[in-house]
Each structure stands twice: as structure tokens, then as C-alpha cells.
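Some structures are shown below for you to check.
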Structure 1
Amino acid sequence: MAIARDEFHHRDWYRWAREQADGLRRLAEERINTDLELGLIAEQIDEMAVSQRAALRSQLRRVIEHLLKLEYSPASGPRRMWALSIRDARVKARDLLTTTLENETRAALAEIYEDARDLAADAMRAYDEDEAAAGLPPACPYTFEQLLDRDWRPTPRHTES
């Protein structure tokens with residue numbers, strides 16, 4: 001069943017914005033007679049969509065970074081803050097998620113994970129947790145669904161100190 005255009009805007013704003021920007025660029029190339037700066041409007045709409053994608057990826061990086069810390073870090077003090085950060089990032093990520101962004105993000109998960117793993121490892125090394133940092137897996141151990149699941153947490157691989 002096809003989605004009505006006005007409903008499409010609300011269901012998948014990211015995709016709608018990218019399509020609208022492309023349409024405005026095509027109109028600008030046709031040099032229609034208008035005072036509107038179609039090319040600039042298209043760029044602004046496209047930048048808003050790209051910003052939404054970047055925000056989603058940022059929240060998922062934060063989720064992954066703190067999941068890794070919960071699972072691999074021996075530190076006990078910051079655990080509550082990591083858990084709160086994960087909860088907050090998941091809420092924000094779910095708010096940003098659209099079907100198109102989900103598909104793009106699933107495809108980029110390895111890259112997002114690599115950045116999050118580097119952030120987690122750097123933070124661990126800053127607190128002399130070199131062994132824990134070295135033990136972080138090279139590939140993402142979490143599914144996309146786990147990253148967004150409000151209640152899921154990994155089992156710690158250490159005895160808390």
C-alpha cells in the first residue's frame with residue numbers, strides 16, 4: 001500500500017527531505033522563473049537530513065561506547081552513569097529513527113562500532129585499564145536491536161572492583 005505524500009513526510013522525514021532536496025535541485029537546473037533560491041533551499045534541506053543522520057549515529061556511538069565499558073571495564077564507580085547515558089542515548093536514537101535511517105545505519109554499523117570502540121578504549125587507557133581496552137572485540141558484538149532495546153545490557157566480563 002502506497003503512503004500518502006503528507007503521511008510520508010511524518011513517517012520517514014529523512015527520506016522525504018532528501019527527495020525534496022533532489023527535486024528542488026532538478027527545478028534549479030531547469031532554471032524556472034522564480035525568485036526562490038532553489039539550489040540553496042535544496043542544500044539547506046539536505047543539510048538538515050544529513051544532520052539527523054549524524055545525530056542518530058552519534059547516539060548509537062554513545063550507546064556502543066558505554067555498553068563496551070559496562071561489559072569490559074573493571075571500574076565500578078562510573079557504571080551508573082554509563083547506564084544512564086545508554087538509556088538517554090537510546091531514547092534520542094529512537095526519536096530520530098526512520099525506516100531509511102535504520103537501513104543506512106545498519107549498513108554503517110561496522111564503522112560506527114569502530115569509532116565507539118576507539119572511544120571506549122581511549123577512555124579505558126586513560127584510567128590504566130589497558131588490559132580491558134585490549135580485550136575489546138574487533139567487530140560489533142551487539143545487534144542493532146540490542147542497541148535500541150531499552151532494557152538490554154551485556155553481562156560484565158569481569159569482577160567489579
Structure 2
Amino acid sequence: MKDWKKYLLSYIWGLIFVIQIALVFIFGMLGKNRVESIVYIGIGIWWIAVILAWLPIFIFKRKGHIPEGKSFVHTTTLVDSGLYSIIRHPQYTSGLLFSFSLILISQTWFITGMSLVVISLMYKDIIIADQHEIEKFGDAYRQYMKKVPRANLVLGIIRLIQRKNKM
């Protein structure tokens with residue numbers, strides 16, 4: 001399979017995601033009758049998304065045993081501690097949360113519709129990423145999948161607490 005075909009789903013949701021962001025931020029948040037408290041919740045979720053987007057870069061550089069000159073995504077070691085003991089895909093989770101935050105910030109049906117498309121395609125991409133990680137790390141990743149949820153922060157925190165209480 002050609003490389004671009006492998007990333008086609010990412011290209012599609014990525015383009016919609018960028019258009020969604022542009023519509024919300026360039027055209028003044030869109031919603032005429034927005035509830036300000038909901039906007040602030042959306043901004044709070046947006047900040048969580050920003051943190052989840054950047055942390056993996058530092059975590060993988062420190063713990064992922066990346067070959068010299070390679071990107072942070074080229075880890076050679078399965079990282080399952082810290083943030084990765086809570087969720088398997090923090091950067092995808094970031095995208096999901098960011099798209100959801102745009103719903104709360106804009107409070108429009110159009111952005112909500114775009115978000116639902118982005119979230120659906122992105123979640124499908126997460127499933128594909130899990131398959132790639134199984135190919136890369138094998139049974140160790142399968143065991144990791146049993147302990148740590150894909151993108152559910154709340155469930156991940158609950159499971160982490162439960163694991164720590166069993167120790």
C-alpha cells in the first residue's frame with residue numbers, strides 16, 4: 001500500500017478539523033446567542049487538549065528510545081508510564097477534546113456537525129493506530145490495551161487508581 005493511502009483517513013479528518021477551527025476562530029466564534037459559561041467550559045477543555053497534544057513529545061523523547069535523527073513518533077520502546085498509564089493515545093484524545101471544545105465555544109449546529117464527523121473519523125483512526133502498535137510491539141501492547149483505555153481520561157484515571165490500590 002502506498003504511504004499516502006495509509007494516512008488518507010488522517011488527511012480527511014485533519015482537513016475538516018482545520019476548516020472547523022478556522023470557522024470558529026476567524027469568524028468570531030459564530031454563535032449569536034452563546035451561553036458564556038459554556039464557552040468558558042469549552043476553553044477549559046481546549047487547554048486540556050493543548051496539554052495532551054504537547055506532553056507526548058516530551059515523554060517519548062525521554063522514554064521512547066527514539067533513534068538518532070528520528071521524530072518522536074518513532075519510539076522503539078512501549079511507553080506505558082505517566083500519561084500513558086492513563087490513556088493510550090493522548091494526542092488523539094487531544095484532538096477529540098479540541099473538536100468537542102469547539103462545539104461548546106461556538107454553540108452552532110454547523111460546528112457540531114463538523115465535530116461529529118471529525119470525532120468519528122478520528123476515533124476510527126485511533127483503532128487503526130492500535131492495530132499498528134500491535135504489529136510493532138506485539139503481545140506487550142495487547143496487555144497494555146487491557147489495562148489502559150484508548151482515549152477515555154476519566155476511565156483511565158479510575159483504572160490507574162484501582163491498579164495503585166491493588167499494590
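Read the figures in this text as sums done on the coordinates, not as results from a lab. Quick caveat, the model's predicted, so the values are computed rather than measured. Cβ atoms are built from the backbone, for glycine too; each structure is taken alone.
1, 2: which one has Rg and Dmax of the Cα atoms in Å, for residues 72-111 alone, as calculated, at 14.6, 43?
The read-out was computed on structure 2.
To which of 1, 2 does the computed value -0.32, -0.71, -0.87 (log10 I(q)/I(0) by the Debye sum over Cα atoms at q = 0.13, 0.22, 0.26 Å⁻¹, for residues 48-95 alone) belong?
That value comes from structure 1.
For distance in nm of label points 7 Å out along Cα→Cβ at positions 104 and 128, find whichever of 1, 2 sits highest and give me its label.
Once distance in nm of label points 7 Å out along Cα→Cβ at positions 104 and 128 is worked out for each structure, 1 has the highest.
Can you spot which of 1, 2 the value 20.2, 70 was calculated from, given it is Rg and Dmax of the Cα atoms in Å?
Among 1, 2, the structure yielding 20.2, 70 for Rg and Dmax of the Cα atoms in Å is 1.
Which of the displayed structures (1, 2) returns the greatest value of FRET efficiency 1/(1 + (r/R0)^6) of positions 32 and 88 (r between Cβ atoms, R0 = 35 Å, to 0.05) on calculation?
Once FRET efficiency 1/(1 + (r/R0)^6) of positions 32 and 88 (r between Cβ atoms, R0 = 35 Å, to 0.05) is worked out for each structure, 2 has the highest.
Quick one: mean count of other Cβ atoms within 10 Å over residues 56-63 came out at 15.5 when computed from one of 1, 2, so which one is it?
The read-out comes from structure 2.
Taking 1.06 as the value of Rg/Rh (Cα atoms, Kirkwood Rh), for residues 64-151 alone derived from one of the structures shown (1, 2), identify that structure.
The value was obtained from structure 2.
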